[in-house]
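Have a look at these structures, which come just after this line.
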Structure I
Amino acid sequence: MLHVDIIAIGSIREVFYQQACQEYLKRNSKYYRIRIIEVKEESLPPDPSPKQIMDGIDKETQRLQEQVKANTFLVGLSPKGSKLDSLGFAKLLDQISLKGFSHCTFAVGGSFGLNDDFLQRCHQHLSFSELTFPHQLFRVILLEQLFRSAKINHRETYHK
C-alpha cells in the first residue's frame with residue numbers, strides 16, 4: 001500500500017471542504033495511507049510587493065520542505081508542471097511503486113505557489129489545470145483524483 005503525504009500551505013476553514021476531504025480520505029483508505037500535513041501560510045499585506053511575495057513563498061516553501069520525508073517520491077503541484085489526464089495520473093501512481101518508492105509526497109503551495117528551488121528538487125511537477133482553484137478546493141480535487149486513480153489501477157468501476 002502506497003503511503004501518501006499531502007503537505008499543504010494553509011488550513012481548510014470551510015466545513016464543506018473539510019467534509020469533502022474526510023469523505024475522500026475514507027474512500028481512499030482502502031488503497032492508500034494518506035496523511036495531510038498543513039503548514040502555516042505566510043501573512044502578506046493586502047497589496048504585496050513582488051519582493052514581499054517572493055519572501056513569503058520562500059518562507060512557506062521552507063516550512064513545507066521541513067515536512068518532506070527522505071526517500072519519498074516528491075511531486076510539486078504547480079501551474080508550470082506537466083498536465084496529465086486521469087489515466088496518466090493513475091499510471092504515474094502505479095509507476096511510483098515500480099520505481100521502488102513506498103512513499104509519495106504531494107506538495108501544495110499557497111496562493112503564490114512554490115519556489116523554483118523546491119520545484120527543481122521534485123521528481124515530478126504536475127499542473128491539474130490552466131484554471132485557478134482556491135487551494136482549499138484543490139485539496140479536495142487531489143484527494144478525488146487519488147481515489148479515481150486507485151479505482152483505475154484496481155480495474156474497479158468509477159472512472160468513465
Structure II
Amino acid sequence: MREIERLINNYGESHQNKTNVLIHAVAVPSIFFVTIGLIWSIPTPEFVAQFDITFAHILAVPMLYYYFKLSGPIGAAMTLLTIAVFGGINLLVSLDISVWKFSLSLFVAMWILQFVGHKVEGKKPSFFEDLRYLLVGPAWWWVHWLKRMNISY
C-alpha cells in the first residue's frame with residue numbers, strides 16, 4: 001500500500017460519522033486557509049518583503065513538495081487550493097480586512113467545530129497520534145473530490 005493510501009485510510013478511520021465528515025468538509029479547508037493567513041501575517045524582513053514574498057509563500061514550497069511526494073494528483077489539487085488561499089488573502093487585503101484578526105477568529109472557531117465533530121464521532125483527532133495528519137486532513141478532503149471526478153490519487 002502506498003504511503004498516501006495508508007495515511008488517508010488511517011485518517012478516515014476517525015472520520016466515519018456523517019456529522020463529523022460534514023464538519024470536516026467545512027473546517028479542514030477553512031483551517032488550511034486561515035493557517036496560511038496567520039503565517040502570511042508574520043512580518044517579513046525588508047530584504048524579503050521588497051519582493052512581495054511572505055513567510056507563507058516560503059513555507060508553501062516545502063509543503064507542496066510534501067504533497068507532490070505523496071501523490072501527483074494530491075500535489076496538484078493542493079497547489080490549486082494554495083493558489084485560491086492566496087487569492088482569498090489578497091481579497092481580504094483589498095477589502096481592508098485584517099488578515100491576522102480574521103484568520104485567528106476563524107482558526108479558533110473551526111478548531112472548536114472540529115473538536116465538536118470528534119466528540120460526536122467518539123474518536124480523538126488523528127493528529128494526536130501523528131502530527132503529519134495536520135497535513136493529511138486537506139489531502140483527505142481532496143480525495144473525496146478526486147474520487148467524484150474519477151481521478152485516482
Structure III
Amino acid sequence: MQGYERKQLLERVEREGATVGADIPETITVQDETIDLRTFVFEIKRRETVPPGERERVEQAKRNLRRERLERLELIEEGDISRERGEELARSIIGIDRALNALESLGPTDLEREQQAKQAADTKRWMSFLKQALGREDGPSKRGGR
C-alpha cells in the first residue's frame with residue numbers, strides 16, 4: 001500500500017460521522033474468539049438499562065472492542081498490507097466504532113452509583129434547607145446587617 005492510500009484510510013476511520021450509515025459487523029474475531037457482535041449489541045440495546053448481571057459483560061465487551069480497534073488501526077498505520085486488506089480493516093474499524101457507539105449510549109450501567117449520587121444530592125439540599133431555615137447560613141445579606 002502506498003503512503004497516500006494509508007493516509008486516506010486513516011483519515012476515513014477517524015472522520016467524525018464515519019459511522020453514519022455503517023453497519024455493525026455480524027461477527028468479529030477478537031483475540032481468536034468469534035463474537036456475534038450484531039446480535040450482542042441488539043440484545044443489550046433493546047433493554048432500557050443494562051441489568052446488573054450484564055454490566056461486567058458489557059464493560060468487558062467494550063474494552064475488548066477498543067483493544068481490537070487499536071490493533072487494527074495500528075495494522076493500517078504500520079503494517080505491510082495490501083490496499084484491499086487496508087480497506088477491509090477500515091470497514092471493520094468503522095463497524096467496531098458503530099458497535100461501541102451503540103454500547104456507550106446505553107442507559108446507566110451502574111445503578112448503585114447513580115442512586116448514591118442522588119442520595120448525596122438530596123442530603124446536600126436538605127442540609128442547605130435546614131441551615132437556611134434555622135438562620136445559620138452565612139449569606140451576604142446576613143453579614144452586611146451587623
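Read-outs throughout are calculated quantities, based only on the coordinates presented, and are distinct from any laboratory measurement. Only a predicted model underlies this, so the values are computations on that prediction, with no experimental measurement involved. Cβ atoms are built from the backbone, for glycine too; each structure is taken alone.
Just a few scattered comments:
- Origin of the value 3.0, where distance in nm of label points 7 Å out along Cα→Cβ at positions 1 and 129 was derived from one of I, II, III: I
- Once distance in nm of label points 7 Å out along Cα→Cβ at positions 41 and 73 is evaluated on every structure in I, II, III, the highest one turns out to be II.
- Comparison of I, II, III by distance in nm of label points 7 Å out along Cα→Cβ at positions 57 and 89 - largest value held by: III
- With helix-only ellipticity at 222 nm (-39500 (n - 2.57) for each DSSP H run of 4 or more, over all residues; to 500) derived as -25500, matching label from I, II, III: II
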